[in-house]
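Take a look at the structures listed below.
Bear in mind that the values in this text are calculations on the coordinates, not laboratory data. In this text the structure is predicted, and so the values were computed from the model without any measurement. Cβ atoms are built from the backbone, for glycine too; each structure is taken alone.
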Structure P
Amino acid sequence: MRGTQIATVRDEPPAGLTEALEVAAGFDDTLLRGFARVGPADAEALQALAAALAGSPLAARVAEAAGTVSAGPVTEADLAALAGARSALLGAAHDALLTQLDTALGRTRDGAGDGDGDGPAGDGAGPVPPAAAVARSWLQEVAVVGWRGVDHELLSAAATPVEAALTEPGLRRLGVLLDGLAAELRVSLPVATLPQAPTRRWADLWARATLLSWGAADASRPQTRVSGRLLPLGVDLHQHDTAVQVQLHAVLEPTGGQPPRLVRTTVGAAKVDTIVGPALWRLLRACPTLLTAVAERRALTVTDLPLSGGDLHWDDARAQLGEPADPFATARVLLATATASAPPPLDRHPAGIAEPVLLEAYATRTDGATLVFDVDGESLPVAVDRLSAAGPLTADLVAASSACLGLLRWDDGRWWVQPLAVRATVRKKPVEAHNGDWAGGVTDPKIAKTQARAGDAVAVLRERAGRLLRR
């Protein structure tokens, strides 16, 4: 990525972006106070949301829901319509930002503009899975009392929809999301005393959970089978107390001479809050081929893997390890020409943008507490807070780097780069570090010694679980 490309996306925000975010923020403030008593400011925010969707297929339903919720009572269907409206508005903001970025990078993208479907998947006339019904009811209670009204009793009630959703394969995504939201709220109680509640984040989670409870997932996306060579770029790790997810960004060279494609594949596992850092990789032992490729920076040959848009559904049995493949070389040769795919509607959110980019020959400096890359005289802040303790990347190593393979993200009103791998000079020696270097075990002797002293938490917990099951 060159300095001129950074300047284009940094200095020219899409038209209407600020207004769209202000409308969403108004709804989020209303959700903070709750829908039990909708005041004049809250009613105005709901009407602004309805007005923002006036030219869309959701217009009539959202206007009706805004009016009904303002007057009362609050129904699950009306809340689903408002959640869909908010998601559609932020989806439009996502599309505008991504289009601007694609133009700057010269990146081709399939499926751009296919944004319908952000609202509830159906009209609720069909049979509702019991787990989804319980989740809807709990989410409705949360919306009625608002974040400031949430208490320990309401959060304890979240255990029922979480447990019910996790037992159904089609609702596990909803279960994990509800579990994470309840955990965040629990450590924030009482919300009324917080200096500043994370209203946008919690509203994001609430809206997504609401839509998932109505079946608005991406299961209906067209799916094809692909084979070819998979060249890893880097891994992004996501976690909360009860779940971990590893997302691999890669370039797929399909068989038959088709153009290369940007893809991502995700694997995850349940966890407990005591499993952190490098021990997270041990939870993913069901994917040894994938982890070995990540740790040893090797290509993979994949056969008949399902592909939905840009999401490759991983099956370790359909992958074979290939030759060594330098992610930096892959990015330098293929990143500019690889075709990307538009995300599914439910994932279209400005905070969900994560586009692989290669930055080279830059200088680093700090701007207050923020690390900044200066590329051709243009500045790009670095999201060092996203660095994972499960890999060798540190803020000091990033600050010493001169080449970075990362994800370009949009957050807090500006573009950031999240490092996935860097090349640096430390004590006059070249150093290269990647997020996934410890996927096969810790390679840093000091960290390995610390881990050995602390013991293997995963092995201990598995042994205890085994004893419980044998009783």
Structure Q
Amino acid sequence: MDLADDFSSVLENSTGHRSTIGCIIPAYNEEDSIAGVIEGLLSQTRVPDVIHVVVNNTSDNTVKIASEYSGPHEIVTDLGEQFTEVFVHDIGKNPDKKVGALNYGYSLVEGYDYLLGVDGDTIADAKAVEYLETEAVSDSRIGGISAIYSIDDRPMKGLIAKFLTAGQRTQFAAFNLQNLLRGRNMAVLGGQFSIFATNALRDAMKQNHQSTPWVRDSEVEDSLLSLQIKSAGYLTKISPYARADVGGMTTLSAYDAQQVKWTYGAIELMWPGQRGDTKGQPFHPNLRLRWFENFGMLTNLFVRVAFFTLLAGSLSIDAFIFSPLWLLPPVVAILLNVRIARTMQNCNGRDLLFAATFIPAEIFMWIRISHFVRSWTRFLSRKQVDNWAMQAKAEKGGGLGHWAPFIVLLAVAVAMAVIWNLVGPVAQSSILWIGWPIVGVVTVLQTLLMFGKLIRRHHGFKV
């Protein structure tokens, strides 16, 4: 029996909701999406018992639009007649931003059995809350459960937006699939759409001497809370059925700022020792996947830079000999990308085209490598930067920092070309003689790892 089938038995044994759920929606300049988010929650088969929209630092019409839904709502669903009430809170300027909004919301729902956190641009499938609650109630060891995240690419306009969305859909799919195949143990209970047992939050707060669940010590407040819940003895899970579409980044600058913030925050949590108020936990089980991701990005960077450097050097002295074996890694990569795309619940032609044509996925990999380099450079430089503010600025269209890695790469390429022409033929031959075998070995190992993922059973999971 597949693991997905095992979970079906949990749903079949459910006799309806037997708990209370308080929903928090932290919202910052969400006038384009907040109505859809609230309507999505009111359309759930299991409607939250209360919905608090906590608006912070906003400069648009989020409060006005959300207020149209304020008040009580009586709703008839497949589970029977239900009642909820929507409250809108404008907390004005808040230095803790999203963290401050979440903690304000927690103070309003801490007496409920579960806290449902929903981002102001996330729209869930109709049964998402029902699935999350059913599993949470079935096992008291569960401290939190995340939905499967993707991005609805239908509204996207423009070539760059469509390209970035296809890449992010693939990125989400790969991440979700890895967590599902690890016993459904979720490394990060993302704030986009996750349910938390409030007793688990209280235990995590007590263990870490905190007065609130979320703290602004980390750039990734949801990752830090996930580690704390796990350390408090609870399970952090991903649901195989609950799904939600999140807001994707549609510009290079916005995507760069988001990914650099996420990666920087993850590095802080991984790094041994103390960084300000953040204690590194390199051996925490929820961070193993992060270590693999970072090691994988380092390998991708090395193989690509080394290959093109050695290729240019070999061509410059007519020493390059083509081998068909070099086509094997791209072929395996294409097959793996196509298989991941086919695991998507709502896979479409654009997803398959992105995966099968290789070039878009390769360009997207270079973009992700640039985020990796920027994050590590910023972290190791110990430069104090407000990554939250930089992301907000980038989402409004500001900032050119995402071009920095490519400018540096170009400068390095020029410098290496000059150095190559300065050294003699003997040194050039020695570099090629040593370099090609090293790149070959690393590429073979990387290809074997991709092949292992390619043939791995997915146990019926769909992301």
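Assuming -12500 is helix-only ellipticity at 222 nm (-39500 (n - 2.57) for each DSSP H run of 4 or more, over all residues; to 500) as calculated from a single structure, say which of P, Q it is. Don't skip to the end; give the middle numbers.
Values: P: -12500; Q: -17500.
Working through the options, I get structure P.
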For Cα Rg over 2.2 N^0.38 Å, for residues 18-129 alone, find whichever of P, Q sits highest and give me its label. P
Say we calculate mean count of other Cβ atoms within 10 Å over residues 418-425 for every structure; which of P, Q gives the highest result? P
Origin of the derived value 38, 23, 18 (semi-axes √(5λ) of the Cα gyration tensor in Å, for residues 178-433 alone; candidates P, Q): Q
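Compare Cα Rg over 2.2 N^0.38 Å across structures P, Q and report the one with the greatest value. Please report the intermediate quantities before stating the final value.
On the way: P: 1.00; Q: 1.05.
Top value of Cα Rg over 2.2 N^0.38 Å goes to structure Q.
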